[in-house]
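Each structure below appears as structure tokens.
Values in this text are rule-based calculations from the coordinates and carry no lab data. These numbers come from a predicted model, not from an experiment. Cβ atoms are built from the backbone, for glycine too; each structure is taken alone.
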Structure I
Amino acid sequence: MAIDPTLRDALSAVTPASLARALTRAGVKAFSPRGLSGRGGSAIGPAYTLRMIPARKDAAGDLAAAMDAVPEGAVLVIDAAGSGLALPFGAIVAARLAQRGVVGLVTDSALPDSVGMPVWSAPEAGSETLALVGAQEPVSCGGAAIHPGDIVVCGSGGIVALPADLAERVALEAVEQQRLDLWIQREVEKGESLASLLPPDAAALARFEAETKTA
């Protein structure tokens, strides 16, 4: 699963907050998992989804085979039914994913403190185990709706999932918004009044375009 390099560069240049504003303007809802803590860096990649539930005595899916099916370059998103239960063999699973070239793991299950790859997970809330019940289907993770193939952007500022058909448009809007925000900040630092800058009026936008357009 690969992302166009130009799209990746655009997504890397903006914050999750900028992307969130662009998604909101596009009418997208439930795009940002909540209540998850990140560690290990940032990650951008297409979502590969798994669904897990608290285990009973029934036979569960093959977790090892599921992990080996996650493609290189993907962000693995695991829906654990908001349980906060520990991902089975979490450190071993994460090591295998990293070895296969998976770029990040997002889950509302719990994980050990150190797993050797960028992860976003929930606090541990119980000692029961989880069972695999689905793969590559729409899931709910941390209150967000994430579909297979969504472009997931994870960083210190949060997580956003961009529908694949909107990803390029949203990324370009976020880049432009961030350029405008930086220009407004510089104008304020030079002593310009906020009255014409928040939001920018027609004259301010004209100055922005004139001063920042590339030759």
Structure II
Amino acid sequence: MPKIKICGLSCPEDITYINEAKPDYCGFIIDVPKSRRNVSVSKVRELVQNLESQICPVGVFVNKDCGEVAQLLNEGTIQIAQLHGQEDEAYIKKLKSLTDHPVMKAFSIQEKKDLDAAAASSADLILLDHGKGGTGETFDWSLLEGWTKRPYFLAGGLNPENIPEAIQRIHPWGIDLSSAVEIDGKKDREKILQAVKTVRNFESSKYFSKNKIIYK
């Protein structure tokens, strides 16, 4: 089945909902003041203490110092670093030299050449989005039709209504959700449960079934 990640957790209630729904991954936006879902390092350490062990915590960063990111990975607060800024190959290489944990890089997809950059990335995982972060907007999925160069998380404008189309049409390895499982800017239990159930109802494409990659 496609993996599912619920991003933007920020309070104990969110952790309760996630533990009940049991997505594969959950995300924390760390030290990004412009995000309304921003949490401090100390808050993340507090929240993950109550996270079910089978759910993989991901830290989302924007141009944060490599050493600070590596520290959170190596101490076990998070298991994956998700990079959403202008982090280049040199940054990724440096971060990977400081930790054995996986690194995910987000790419804004607006034309085919953006996919080439994503395919060439040395990051362990890639996330494909429109680059506007948290707006609830999709990008042009036709760019991904037939694209099988590497597994990817799909983000941007996904919700229980269009997830089936996304899985059937472009076969993402994983689905990433945030605003779609919120009401008035807060995570909603029923929406999270519905989203996870929707993803669980689908099997991944033959391509990815034959090319199993386990990141946890």
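One table, with the values for the structure above:
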quantity: Relative contact order in percent (Cα under 8 Å, 6 or more apart) - structure with the largest value, from I, II; calculated: I
quantity: Structure (I, II) behind the derived value 3.9 of distance in nm of label points 7 Å out along Cα→Cβ at positions 40 and 128; calculated: II
quantity: Structure (I, II) behind the derived value -0.32, -1.41 of log10 I(q)/I(0) by the Debye sum over Cα atoms at q = 0.14, 0.30 Å⁻¹, for residues 104-159 alone; calculated: II
quantity: Mean count of other Cβ atoms within 10 Å over residues 72-79 derived as 17.4 - corresponding label from I, II; calculated: II
quantity: Read-out mean count of other Cβ atoms within 10 Å over residues 24-31, computed value 24.1, structure in I, II; calculated: II
quantity: Among I, II, structure where Cα extents along the principal axes in Å as derived comes to 67, 32, 30; calculated: I
quantity: Test item: distance in nm of label points 7 Å out along Cα→Cβ at positions 32 and 56 calculated as 1.8, pick one of I, II; calculated: II
